[in-house]
Structure 1
Amino acid sequence: MKKRDVLTLRDLARADLDEVLSLAAALKRERAEGHLRPLLAGKKLALVFQKPSLRTRATFDIGMTELGGSALFLGPDEVQLGERETPADCVRVLSRLVDILAVRTFAQDIVAEMAAFGSVPVINALSDLYHPCQVLADLLTLQECKGALEGLHVVFVGDGNNVVHSWLLAAEKLPFRFTLACPEGFEPDREIFDSAVAAGAEVAVTHDPAAAVSGADAIYTDVWASMGQEAEAGDRERAFAAFQVNGELVARAGDDVAVMHCLPAHRGQEITDEVIEGRHSVVFDQAENRLHAQKALMVWCLAAGT
């Protein structure tokens, strides 16, 4: 069987997405009941991280442990990808030692190179271009709070970043609407957006957040300056000032709108305390669901029986 890498959500067909989300929901229910299935007993995960992390590291590490396996964390000081060690050499060594890798990096080319040279599955745990693991957890969260994904309207208020790119790819496969409301000059990658349109996805970009969120089922936001963009933080704060998710903006959506944020949050910038702590917030459900979605994804990648 061909090895299963997940570098973007394009690596999952619609049936695969459904399978991963269904297993994630089942694993979450079983965990709440105190039952953990050792679906990956004896398997070993390597976490190769160039960027700091709370949710990604914790959920992959705990997830593999709960599945009966073990995890090895390799931070930037140990590996120094592209400096001390090439991505190709790193993955060829690790492929002889572990069963699966999760890579959290800057350039998408790095995770792609590791998938190309590795003989075990490679998961993109975040790059500057895509964040598939986050959006899998988000889809699981919306299924829980809305009952189904079909027909929903998800509005992202903020930067056309890696999370947005993964939402665009999800919209290629699932029948929901996705709208990005961003300042001019902060649109998503044009090729990724055009590909989603060509695939028949119902996606749009606007520069009017108030109009965008009217009737939305979910309002999503993220930090205005991501890791690696710290030098632009001041300029970005001025550009995004009118794109804050606050009580006034949320009130323009439906009464049952879900408010989402992938964390970490800069409270008082892209989102207010009132909203992130309010009754519409599912932010911490999203954070927890990283665990369940990634457990299911690892099982899928290793083609383990359920």
Structure 2
Amino acid sequence: METQAAITTLDAALSDYELGKSTGETARPWPAMAADLERLNTQLRPAADYAAEGTVLPGLLAELHTLYVTDPDHRAEVLQGLMDCYHATGVLLKNQGVYGLPSLAAFHARHIAEELDDPAWLGLAAWLKAFTLDGKNRPRMLAVSMGGANELATHLDDPRVVQMYGILHLNAALASAALCRGFGNLYFGPDNVGIWRVSIAVELGETGRAREIARSVHPSRVPSAARQAMFWADLGRGMAQERSMQDEAVEALLRAEKIAPQRIRTNPFVRETIRDLLRRRVQRDSVGRELRGMAWRMGVGLG
């Protein structure tokens, strides 16, 4: 009930307040406002205490808008405080399932960021705009995130901007993954990136690193038998370099062959790995039989 009442009050604040116009509310001196903002940012927001946030945000917005008009000596600090409040408001409303109002908070944040004329704050406004979009509008989320990141690309000497640049790219990656983007049938996304990372680690001879990366990769999510097979093939090639993991290597290579036999049986790197394993293995155990069977299907001998 407290949160719902706060949503109603925030709706009025988002509709009625405009930068440069006093709200008619009396504003406390800046130090008192700064203390309330510190509590908002360091206590209420990290705890996701939406009921408490909703209680303080309408009053903070009213006072800060008034203070912007009446206290020009603290105008930059007031603008940053307004950014914090609109940021918190947008996140609160979005996470409470409110439709429309979160984007209005992002609209106000963009106006404030333009007044600050600071790339880092403009980046935050872009992130908030992308975040507060309807969750089903992933193409727009992707476009807004990448547009915001591109605007920051010439300001990466500022550590604050680097942080916003990174978070916007993460937001874009999330949107792209949700869209199951596959331009050029290359399946760009988190799991295919993971498959590439495994391949690169193997090529660098970092077999332990390859196994570590592989633990967080889900190749079955990539709708390509060839890419799934290469994940297991490269992982098997890497493990084959370690004498203690040769059984696991054979199992991974067999799995790759089963997924995409035509892709794997002609791969020169897999064929060379099979040949090396044949030279090193005891020939009579069950894994040895599986290895020899794979070698036979590939036409690989010891010569």
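Assorted remarks:
- If Cα extents along the principal axes in Å is computed and equals 53, 45, 37, the structure in 1, 2: 1
- Read-out Cα Rg over 2.2 N^0.38 Å, for residues 4-59 alone, computed value 1.37, structure in 1, 2: 1
- Given -23000 for helix-only ellipticity at 222 nm (-39500 (n - 2.57) for each DSSP H run of 4 or more, over all residues; to 500), calculated: source structure among 1, 2: 2
- For relative contact order in percent (Cα under 8 Å, 6 or more apart) computed as 9, the structure of 1, 2 it came from: 2
- Among 1, 2, structure where volume of the Cα convex hull per residue in Å³, for residues 84-147 alone as derived comes to 90: 1
- Origin of the derived value 0.10 (FRET efficiency 1/(1 + (r/R0)^6) of positions 156 and 276 (r between Cβ atoms, R0 = 30 Å, to 0.05); candidates 1, 2): 2
- Source structure (of 1, 2) for FRET efficiency 1/(1 + (r/R0)^6) of positions 28 and 292 (r between Cβ atoms, R0 = 25 Å, to 0.05), computed value 0.00: 2
Where a number appears in this text, it was derived from the coordinates with a stated rule and is not lab data. Bear in mind the structure is a predicted one, so any value in this text is a computation, not a measurement. Cβ atoms are built from the backbone, for glycine too; each structure is taken alone.
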